[in-house]
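Some structures are shown below for you to check.
Nothing in this text is a laboratory measurement; each read-out follows from the coordinates by a stated rule. This one's a predicted model, so the numbers in the text were calculated from it and none came from an experiment. Cβ atoms are built from the backbone, for glycine too; each structure is taken alone.
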Structure 1
Amino acid sequence: MLRRKDRATRPNIEEAIKSGVTISELFLYAKVSRKDGNMAGFAIVVSKKIEKTSVGRHRIKRKISAALEANIAKMDPRFKRTVVFFPKKTEKPVPYENIRKDLQEILKKSRFYA
């Protein structure tokens with residue numbers, strides 16, 4: 001689970017979703033805010049269209065969160081944007097390795113790394 005200081009606030013999430021840049025990969029896509037904020041913030045949104053059961057939605061969130069936590073230590077200190085992750089609908093559950101690779105590509109494209 002993401003630490004509280006790494007989570008985005010509701011106004012920042014809404015702003016990123018409305019006017020953010022979309023970065024898409026095979027299993028995930030993300031909305032990255034255009035403007036820098038006070039600090040970097042991350043959010044994960046899994047709708048009922050993607051997974052009907054709450055257990056399934058939480059499983060997806062935990063996979064994305066674990067992949068994100070592994071990369072937060074590598075973050076550029078000047079990165080001050082909000083990133084909201086959305087999984088894409090798939091027929092079968094997506095393995096953690098594929099989620100991790102997609103997440104790293106999204107973070108590279110958003111200039112997350114130094």
Structure 2
Amino acid sequence: MFTEKRKFPRANIKRKISTVFGERILVFNSHTENIGEGGVRVVLEDKLYVPAEVDLELFLYDSEIPVKCKAQLAWVREIEPAERKPSLFDTGIKFTEINNSDRECIRKLVKTLIAQSEGA
């Protein structure tokens with residue numbers, strides 16, 4: 001039986017995200033799969049290794065002003081390719097440094113998205 005380990009609720013949302021990894025400045029542009037106050041799940045084309053530190057830019061709304069924060073990889077799973085190359089990696093990222101107003105913005109967005117999905 002599956003036991004939920006998350007501290008915060010998550011909402012499914014597709015939004016642009018940029019991830020800057022390491023001293024080599026590798027930039028991955030992707031999209032979110034889901035998001036919560038504590039972190040985000042993304043799909044990346046490259047495998048990063050836990051517990052790598054990353055800088056994130058999350059584009060939560062139509063605005064070009066992103067939420068910027070520091071984060072740490074929590075887990076990485078290769079997505080089973082359906083005859084697709086290259087592989088993709090489902091990646092869980094935990095926020096480590098995010099300002100309170102941005103965290104509150106994410107909390108409100110998640111609350112709204114959950115309410116909308118329950119009302120549908």
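If we compute distance in nm of label points 7 Å out along Cα→Cβ at positions 31 and 95 for structures 1, 2, which one ends up with the highest value? If you can, show how the numbers build up before the last one.
On the way: 1: 3.2; 2: 2.2.
Comparing 1, 2, the top value of distance in nm of label points 7 Å out along Cα→Cβ at positions 31 and 95 belongs to 1.
One of 1, 2 was used to compute relative contact order in percent (Cα under 8 Å, 6 or more apart), and the result was 24. Which label is that?
It was calculated from structure 2.
Suppose you compute helix-only ellipticity at 222 nm (-39500 (n - 2.57) for each DSSP H run of 4 or more, over all residues; to 500) for every structure in 1, 2: which one lands on -12000?
Among 1, 2, the structure yielding -12000 for helix-only ellipticity at 222 nm (-39500 (n - 2.57) for each DSSP H run of 4 or more, over all residues; to 500) is 1.
Just checking, which of 1, 2 has the largest value of Rg/Rh (Cα atoms, Kirkwood Rh)?
Top value of Rg/Rh (Cα atoms, Kirkwood Rh), among 1, 2, belongs to structure 2.
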